[in-house]
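We did not get these values from a lab; they are worked out from the coordinates using the rules stated. Note that the structure is a prediction, hence the values are computed from the model and not measured. Cβ atoms are built from the backbone, for glycine too; each structure is taken alone.
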Structure 1
């Protein structure tokens, strides 16, 4: 029974683990000018086709057809140092994140002065972690990835001269892949492996409102619904010792199907934009993300003795605030900068190796340069910082205890975008 319980613990950690940091805080960065603003003005900026995703109602601010192509690269620093309380053998592991690329596309079409149609293809959900197969936490979590790519046809309509609404169907393709080492109890045996991967579609909505208080001031509200992704795969177990293999086969757990019900959380963002004068504009946000619901993960292991697990990771909702500015320099340059704060979704005592998460700050700078009247190139940089995080994660009989510190957890986002106005 202890062997089965340990395997179930390993599977649960494996499945609910690798997707957690991918969304620990939903990424605001997708290669658009928002990168250089720390997302300030997210739902109210409405200055280019990126508004198709940040607030569909903002398309009514665009007079012409527009296409925005965005690309970015992320470099992450997630390094762990173990302490004397760790019971599993192994080292500190590799930098779990490293480099991670991203691409996006946004198109807005002016059907009429009041009616706008749009399309967006982008990803703001998902990252990949890989600590290596020799680190001390490999029995709890070794490597994994969750990627969410969204395809969103969008519509917006200006109801009055000041008030607009918009909505999109968010079609998300989610990919899940995870690997953990299995601690063979037989002396001298090398580690086994437990691997799961799957891809599934999920559906949700993106809705927005925009109100122009004056020619210089507007407020925007965006709401995105939750998206359910139901992953399922036959767990691949390799390299197990004969004793562990026999115990698992006796309970029908060899070549068994494992299912994971995961929810991309609903979000709300309230934003403002105010043009102070011909040179300066200020932008800001207040936001909420429903991570407490995301932390309730359903796992089912199909076997001769089916196991159904509902794991509550004690996540809490996350809150966001941002403030930024734009500076219109005489000539072709529009400069931007911003700062943002996102509260942690997990308390320190609940941090696990898949979720090195804490209160986070963003500091950003960017600029847009008009190559031609209808062609603008943009650059952006954002520094995402969580600092040092202490962790003490208790596993099962086979997984052990993992304790230590993540030092200077941070991400660097570098963005490049190109905007055409037709």
Structure 2
């Protein structure tokens, strides 16, 4: 980054600081990962200079001969990798991609059905604070008392409410999703099934999670989680979707552009193409399998320390942990873990009595640390560190009064930053991370 350093030393220093942070911590937010150098080189290429509104061979700007080839290559790789007849690689990210599906198929006020945010769903699956919840009538479904998808209840709701689109997929669900059952439920009421596989796309490619291709009409995935690509998204239409509506692919494309977006980010598109090629390699399946092995080992070790895992464990890449039985809070726990060098995120748990900013749970996953080639024996060590951190803050209870929380939060952060036990763990983790280089 010689040119950047000469042009803007302040930004250069910030990037180097972030690079150092990523190398020295355990990145365990399930939606984060490390891309390859090849992906980053593509993302920083001259394609960032081009404007290409429209689709290949149907552009509104000249000079897109090469860009057309790039986008077609990305489309073809996505279609081959997932086994679908149509792929749109232009969505800027997952949220606008989901909104594009609604724009393509719904009128304001139509019904959609999705997993409630506080039970592991996404904002764009119908949360009242999202456009998805403001412009459409939402039929939310929740998890059972065991923290599992209750397919009988989902079917009952669908039969009673008749939504036009059912969304399956989640951001904080640690178990296998039964796409076949969702497909049957959607078919029974002639609804479209949108499978949001943003979190598990890499696991599907790696054949450690079932694919929704035979059962969903539309599939949306982001590209930067278990797929290890740049930040972006892909919208795919299945053969089942085209059979239901032969114009479905055209409707989706028109909703993305010109319905929702302007010109695509061509540097993002080419980086997606690179990541799809990488995901098609045999070693990617080994990587995906190791993600799940690591998550299962981490879960079993944490259970030994009496952590309350939502659903009792995991089938995929993530764990959702309710810290209530540890007399701890998710916001406090996530902050303390970061001080110690373990980066997770605070997260609501099913039936959480706490507000979203101070939820009861934390969410963590194994994609990024698996990218660094950490394996089962490392998960044992990490589980011990996690337990030590949470034990250190046990008894730090948030005041019930709203007015007192802000002061408590400020004082807690000040105190925890200087906690000798956590700082000792931080040094241990820095040394530990040196053995597992970032790609």
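Observations
- Parent structure of the calculated result 4, 20, 29, 27, 15, 4, 0, given that P(r) over Cα pairs in 10 Å bins from 0, in percent is the read-out and 1, 2 the choices: 2
- Label whose coordinates, when FRET efficiency 1/(1 + (r/R0)^6) of positions 51 and 131 (r between Cβ atoms, R0 = 25 Å, to 0.05) is calculated, return 0.40 (choices 1, 2): 2
- Answer label among 1, 2 for the case where helix-only ellipticity at 222 nm (-39500 (n - 2.57) for each DSSP H run of 4 or more, over all residues; to 500), calculated from the coordinates, equals -14000: 2
- Ranking 1, 2 by FRET efficiency 1/(1 + (r/R0)^6) of positions 115 and 187 (r between Cβ atoms, R0 = 41 Å, to 0.05), the structure that comes out highest: 2
- Among 1, 2, which structure scores highest (criterion: Rg/Rh (Cα atoms, Kirkwood Rh), for residues 43-178 alone): 1
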